[in-house]
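The numbers here are math on the coordinates, done by the rules we state, and not lab data. This is a predicted model, so every value here is computed, not measured. Cβ atoms are built from the backbone, for glycine too; each structure is taken alone.
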Structure I
Amino acid sequence: VFPPEYLEEHNLWPIGRALPEIHKPSDWENLKHARRRFVYQELFILQLALAVRRARQRKFSDAPVLEASAKIDARIRRLFPFELTAGQRKSIEQIAHDMAQTAPMNRLLQGDVGSGKTVVAVYAMLAAVANGHQAVMMAPTEVLARQHGKTLRRLLQNSHVRMAELTGGLSAAQRSAMLEAIADGRIDVVVGTQAIIQDDVNFSKLGLVVIDE
């Protein structure tokens, strides 16, 4: 799989040497070298497959340009009653750059609990709304969806952004009314659980999906 120069540069064993040692290791040190070779190879192939997928996505898929202009940026930041951290500012800058492209964005935002990931997600969602699109935040549980909804309502109380929470706990009448509002564009931001991805949920102009895992 790898040329000899690459193996030497990355301190990897050739497959002919690693394969026997992974099945019948002669000692612990050789087993570690053999295992490292196959772990590296597996991750390399995974990254290569993802790179090919991203390249194909950029070439054949279109996405709406959701640009956070200086005016939009200032309007969003005014909603936050605190200064953004350096990490949040950097993440927002990178996400805003991706959202301004015609290729679909696919990003993983990782951080410790309480590090401010939700604020970054809210910024991206509001940038989508400012460009005339809807945004969705999907959480794995109703408890977490309600927490996100509470945070969003607090941040959006001085804005004109229209928000709704779509979860499995709604009555049939409530759900029907909410689905109608989402479909005709009267709702800008939807927060919910997997209820969001049911077949009967249709959006007027969806521009961004945030998944909290």
Structure II
Amino acid sequence: MSGRGSVGAKAAPRGADRTDEIRAVALRLFATNGYQATTMAHIADELGIRAPSIYNHVGSKNQLLREIIVRTLDSLTEGFDEAIRSSQSPTIRLRRAFEAHVRFHARHKYEAFIGTRETRSLDPEALAEVLERSSSYERRFRELIREGVDAGEFNVASVHLASCALIDMGIGVAAWYEEDRSTGEDGLVFHYGEWAMRLLGVGAA
């Protein structure tokens, strides 16, 4: 999987906090090599430091995985909340929120990959935390779709299935999108927004 557009694809800036550097390298290695195949020694080697010194900054490899996934979900949630802030219309708010969701996954391939493939590697406590955050994010879409249905703006048979479909559509972008595609990121986001409106039955009799 290409890491283009991902936070993890770029070297940490000079002077960046060491914990952020460790997290950025872990993000890239977890996504490209897999969580189970990546050791703390591999991360240290990429950073040019001794493995024991990593533990001055992070408690464990599983803690790194938790932080990566939690930060991803928090970024998605913040993007959703920001997108819906400037309009009262359920249709406009939903489209803006969905487009933010698509844009995030076009830009952050590593985070998307880890969030969908490596969650199962979390310890039970971290897994429960991540599942709660994930449910909270999905619930935002579901509640907004329900609001649109109640307002007569959306026409869907199942609010729950519609919200799941929209979220999966956006996540799927990370698996194939490349920046140099002819549509460009803005074109991608626009077309996905159009398809979302069709899925929600906007304008349907």
Ranked on distance in nm of label points 7 Å out along Cα→Cβ at positions 45 and 61, which label among I, II comes first with the largest value? I
Given a computed value of 16.2 for mean count of other Cβ atoms within 10 Å over residues 77-84, which structure among I, II does it belong to? II
Identify which of structures I, II gives the largest calculated value of Cα Rg over 2.2 N^0.38 Å, for residues 21-140 alone. I
Supply the structure label, taken from I, II, corresponding to helix-only ellipticity at 222 nm (-39500 (n - 2.57) for each DSSP H run of 4 or more, over all residues; to 500) with the calculated value -21500. II
If you rank structures I, II by relative contact order in percent (Cα under 8 Å, 6 or more apart), the highest one is II
From which structure (I, II) was Cα Rg over 2.2 N^0.38 Å calculated, if the value obtained is 1.35? I
Given a value of 18.1 for mean count of other Cβ atoms within 10 Å over residues 29-36, point me to the structure among I, II it was derived from. II
